[in-house]
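Each in structure tokens, the structures are laid out below.
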Structure I
Amino acid sequence: MDYLLNRLMPYSIVVMLWLVPSFVSAANGIWQTIGYGYVFDLSDLDSPIVYDIGNNFCLPNHFLTEEAHQDGVAINEATRQINFDKLFPLSVTKLDNLPNVCSDSALTTFTDPEYVFDATQVLNVFFDHFTEHYAFSDYKNIDWKQLQLDWLQQVNESTSPQQLHDVIDKFLALLRDGHAILFDQSLNKLSYYPPREIEAKRRLSAFHLNHPEYATIADVYRYIYSNWIQIIESYFDADFLHYELQNTFLYARLQNDLSYLRIANFDENDAEQVMQALIPQFNETSGLVIDLRDSDGGSDKVALAISAFLINEPLKVSSKHFKLNSGENSQDIMSETRDIVVYPFSTSTSAPSTPYLGKIVVITSQHTPSAAELFLLALRARDNVSIIGENSSGAFSDALTKALPNGWGMTLSNESYIAPEGKSFEFVGIPVDEAFEFPSISDIKNRKDSALEHAISLLKD
């Protein structure tokens, strides 16, 4: 899928695999994570192996193992923690040997010459991953043991890979979790459904029916998106050059002495350097519009790094905990909750003298997922912020990466984020103060952006 199409697909989401970062520690031995279901065999530091460990199986996680071969494994033996580039490192315990399940219930996988595809085996592992790590079983009232038995009736020894894909696709369509994704060995997405039915998809499909000049729905997406970009630019101050930074940030001045910032994603980039350059620009204007309507997910740490330039004192923006393996029942036994606190960016010689503390209006949409939503939580906890548009995606949890015996991979939500007032916005998204559709077909026809105009009026007031 080309870049533009991927950016504008209303129901697209980038699969963020939080794999193993660069090597920083020669902590050999065998290490098991607390939660998350991983074992790192570092007996030979030149050939690390990462295993998915379940109650009923043990298999190498070829995605994490490959990444470990490339970059090493960052285990701090003193603190007994591993840095997965998450907000908090994962705690690990050292084992004398691989868990017994790796000798008693080790699975033959696609890497073995004698491997024979077995749909029942793959589906069993698929559901075991959910049973042991899915953080919202209670919320969705899921009895995984019964559910697994029911869905296993749909496969047998003659089920083909394509037929198994169809079965898993049907299940994910019913589950509707923003981080429950099936992908192939090359990380191509095979199946994914957003937490809620995307209203924009319905609107654009209706538009397509009435405009046969567009051959495919993809052509409609391109038309709508390109026109939206042109309309946005019509609000820019022509006397001020707008510019893009790191292929992620677009900054412009609006015609009412306001700043406009569109953030395309929260991927690893020089966000701090960019914000240092932008903060003086923000402070020269009387308000800031942050547009997240077409933003992808990315790194929570990047999202919080950006928000650190918009506060002048420590700010609790959320808290999170993760699912602990509760065995074969469906009860959600969660870890201790840890607060997520943002600290103002350190005032070094290269830092701006003051953060931006003025008024902010954030424009969101149903396509605003993951790390972008944590950024929303951070802004929401700050004073002088309004959020307009559509409720965000409702896909907060990091995507836990797991392997399947036939070479496919999957992710699932094993964490829960809680707003400061004690609410979880998983599946429902962060609510807005005032609603505006995105994209709005009527706005495109009338060459206007109602949400942006309202944001401008709020900041002028």
Structure II
Amino acid sequence: MNRDTLEANLRQIVGDSNFLSGPPDGPALVVRPGTTQEVAECLKLFHAKQVPVVTLGGLTGLVHGTHTPPHYFGISTERLNRIESFDPGTRLLAVGAGTKLETVHDFAADNDLRYGVDLGARGSCTIGGNIATNAGGNSVVRFGMTRSNVVGLEVVLSDGTILTDLRGLPKNNAGYDLKQIFIGSEGTLGVVTKAMLKLNRRPAGTATVLLALDDLKSALAVMDAMECACGSSLLALEIMWDRYFEKVSAALSAETPPLPPGHPVYLLAQAEGEDTTEQAVDSLVGALESIDNIIDSALATTPAQESRLWSIRDGSDVIERAHKQVLSFDVSMRPNQYAAYIADVEAQLMARIPDAVAYCFGHLADGNIHFMIGHDGSSPDAVRLIEDCVYDPLAHYKPSSILAEHGIGREKVRNLWRSRSSSEIAVMNRIVRVLIPLGF
């Protein structure tokens, strides 16, 4: 089968209107199947021709997972975007892989429920992409990563084999839990086509507080107090350092920012009230009564007020626009090591690439720091130097990981050895060889 015949056969499967040119820095051609069966038929053809394939979701990834040579083909899940079924009794929702995360949140809200995974890219990222990367986001402290919110999957393997487990049973120890192999595999083992998600009861209300603090020690004291006082009603606990907060709040606030810039650390906490919003307010205020070193605070008790505070935490695209080039990093460690580690990274950057500017923020309770490092692109070796500035110091902080929630993609593969042993990497490669015998 030559290339022209392959393309003709693919057009027959998906239709001419769903055979498209690919995105920049990605595959030259993309197919958009509309059903699981069409995905399977496309993959059978690719398998027979030994053509490399990459799966395209919402294209919101930060590690170049879809950046491939042009001879690759892309399979887009864009048309697999239906709400398949919903069982109010079990609160289980089946959706196509191309369904936007925001669509799931809207559906849940319409049914007085909620979905536990939330992140800034909710309007464009897809459920299939969330599953492929085991996305984390703002509510991990309450609901866990995507892995904890998926109860069933349908996946198509490289040879077109369809694996379906959408039973949604809370307990099923009949052999391996195969869905877990695919969650977090970044599309390297198969194409997710459907998912069954666990929804949760919606609280009566939520409240959010933004705090200005002197240092990380104060932030950790607030975290301890909130975990004790709020318990499971604590939904999120996010940290922003001064440079990030100042840059984003100034860009987003048409009026005066909710707190003035210039303080070392800002903490954003959200709690829920099971019966009333006042319960959420009481949880947050009660937790802070014993904390003496809070410099300033802003309390939000309405959705509009909360949205204003959260827009700062979710406004990282401001950083993207502020510099000619920006590299994103996503590391994890024990929260009490943040301050020393960030100081080490800043010192390395100052010594090796002085024009680089680091913006730090992340998920305090989860031990996850995000760096966005902007630079002017003048150094031809800037990417490697900046990576070394971030990753070399990380070796001194144990346990730690170069990848907390963004995934490996193509950008981080060369640094995987920093967080995984040779035996772990060998087992990963053995799994790939079993499920993708022709390679990728």
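Summary table below
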{"quantity": "Comparison of I, II by distance in nm of label points 7 Å out along Cα→Cβ at positions 42 and 90 - largest value held by", "calculated": "II"}
{"quantity": "Among I, II, structure where FRET efficiency 1/(1 + (r/R0)^6) of positions 114 and 258 (r between Cβ atoms, R0 = 30 Å, to 0.05) as derived comes to 0.00", "calculated": "I"}
{"quantity": "Winner on relative contact order in percent (Cα under 8 Å, 6 or more apart) once structures I, II are ranked, highest first", "calculated": "I"}
{"quantity": "Origin of the value 0.25, where FRET efficiency 1/(1 + (r/R0)^6) of positions 154 and 322 (r between Cβ atoms, R0 = 35 Å, to 0.05) was derived from one of I, II", "calculated": "II"}
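Rule-based calculations on the coordinates, nothing more; no lab input. Not measured: the values here are computed from a predicted model. Cβ atoms are built from the backbone, for glycine too; each structure is taken alone.
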